[in-house]
Structure 1
């Protein structure tokens with residue numbers, strides 16, 4: 001393992017082993033889309049986003065589309081400055097360049113002069129300062145703990161295009177709408193419809209990374225028409241699906 005984590009090139013569908021680290025780490029996809037799954041939920045990492053996994057969280061990564069993954073570990077003195085839970089941040093231009101520099105050839109290529117310890121420390125501090133100023137993104141989908149919510153989550157993961165109401169799903173598992181609505185608010189901090197929308201956008205990012213167009217992705221994720229999908233996607237990701245596909249990052253050295 002390189003001092004800052006390094007660069008890992010994965011083919012689409014590649015999955016890491018289940019793992020846990022003594023230091024928290026940041027994950028950035030220079031190209032492709034990454035999913036980072038922990039016991040608390042799944043973070044999706046599209047272009048220009050950075051996922052944070054604190055120390056001690058058991059997790060694994062999965063690549064959607066051919067992916068250039070960059071990993072940077074943080075010392076506890078820096079990790080304490082950002083959340084103690086998994087999160088996704090918008091990557092500023094400066095944060096992106098620092099991530100690429102810390103994981104580029106100077107970091108692990110013996111033929112290239114590496115950064116000194118003091119230079120790496122300065123870069124890491126700049127990176128953390130940028131993340132502290134960055135808006136947190138609604139791209140971490142919390143994992144339910146209650147058995148009733150877990151049963152609903154399984155049905156939605158298996159069929160993200162399904163349009164069953166919460167009442168209909170509740171009937172299938174033997175729980176009232178009122179009880180399920182309360183559990184979504186209390187345990188996951190959002191409504192059922194907000195959680196399902198985030199799940200669908202996660203699925204849409206995966207499909208777009210695999211080359212599907214906007215119309216096909218909209219229907220595959222349960223939207224009645226492409227315009228509704230575009231509006232929901234833009235609200236969460238900050239750009240339209242079409243622009244996202246054309247602007248996705250490309251691999252850098």
Structure 2
């Protein structure tokens with residue numbers, strides 16, 4: 001059994017509120033009695049993509065569990081690379097493949113610099129196709145933007161577009177066990193390309209559903225709900241089960 005903790009959208013901006021909410025999630029993970037196979041953070045780690053925000057993120061995301069990080073639309077690729085991955089600055093897509101004995105995780109950069117919506121460009125799709133062809137173990141594919149409608153209109157306008165290209169690629173790789181993403185600030189599970197797709201809750205805030213919205217300037221977001229994360233369990237049959245936990 002493989003267990004992965006999945007959090008997203010910490011939006012660290014130096015404020016005490018964002019810091020405390022991120023710390024609450026990591027305190028929960030670091031207090032667990034067992035080691036996790038990975039902790040995955042699916043983007044919008046920093047709120048403005050500033051070096052100082054990534055220094056704070058590196059401090060707050062310190063954990064004994066293996067840590068996997070990918071960027072979101074609030075992140076800046078070069079600063080992300082330098083501050084969190086220890087790489088040289090570059091504005092190209094931040095794509096990474098992590099391979100273990102029983103699981104691989106492909107981290108795809110769905111960001112479009114300067115925009116809030118997402119898209120897997122040809123470079124990233126080509127990289128993903130090659131990466132998937134290089135492994136035989138069950139593989140989770142992660143990115144920031146959901147490639148599906150989540151039935152929240154303002155979020156659906158900021159989703160990952162061009163999903164039909166990813167679905168076509170998925171058909172060629174039956175060992176894809178599922179897709180993981182963030183961006184929506186809500187915990188949700190659906191399907192994409194015939195595979196499970198799980199969206200992590202937001203750490204910094206929680207999106208309101210259309211039937212929860214109220215006519216005021218902050219109608220789209222709950223700020224008073226606790227931070228939350230998802231735990232994904234992959235069993236020996238390749239079945240993916242997701243649990244949501246508030247912290």
Structure 3
């Protein structure tokens with residue numbers, strides 16, 4: 001993101017960052033942000049503990065980049081580093097997922113390290129300017145009636161699209177874990193996200209957090225055609241959503 005024309009050339013327009021998980025692909029982006037620029041970090045207690053335990057994240061000096069607790073359940077007005085409201089409200093909720101890969105205990109190879117206590121969260125995003133609500137859920141292990149009820153009436157859903165089939169990474173020869181073992185629900189199948197969310201009252205449905213083994217990334221694939229025919233979109237770099 002570029003600074004505004006009236007701002008210093010090395011400034012950033014980012015005022016706050018909300019982390020939904022402690023996995024590397026969720027937190028590593030913090031290290032690419034501009035040093036000595038004020039913004040706020042919001043995350044669950046477990047994720048903030050990960051940042052605290054690794055001194056490399058002190059490149060974002062907590063005196064300049066405050067770290068704030070995002071509750072596992074409830075609404076919170078998102079403010080910048082100085083406490084000024086951004087006009088965005090986040091409703092966070094714990095989702096079934098797992099602990100970050102690097103936090104797994106290698107002495108327990110048979111454990112699945114699943115968690116629904118806030119290691120992974122989903123968020124509902126609303127603006128003070130009105131418009132519909134957007135749900136961002138890039139990791140989810142199973143869909144139940146509680147989630148369907150929560151999503152009813154959403155203008156837009158950005159949902160976990162890591163794998164198309166549960167054994168995708170094994171079949172591709174690039175891993176030994178199923179999607180379920182990694183805390184990600186497959187798109188396809190009777191218990192997959194497409195089937196489980198069919199009929200839910202949701203405006204736009206967009207798959208995000210897509211693994212590079214997922215065939216839906218090929219717009220000419222049969223899998224991509226199935227996803228589109230089911231009313232879903234596949235996110236792409238630079239996609240903008242206006243409500």
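Read the figures in this text as sums done on the coordinates, not as results from a lab. This is a predicted model, so every value here is computed, not measured. Cβ atoms are built from the backbone, for glycine too; each structure is taken alone.
Quick one: distance in nm of label points 7 Å out along Cα→Cβ at positions 95 and 151 came out at 3.9 when computed from one of 1, 2, 3, so which one is it?
1
Taking helix-only ellipticity at 222 nm (-39500 (n - 2.57) for each DSSP H run of 4 or more, over all residues; to 500) from the coordinates of each of 1, 2, 3, which one would give -3500?
Of the options listed, only 3 reproduces it.
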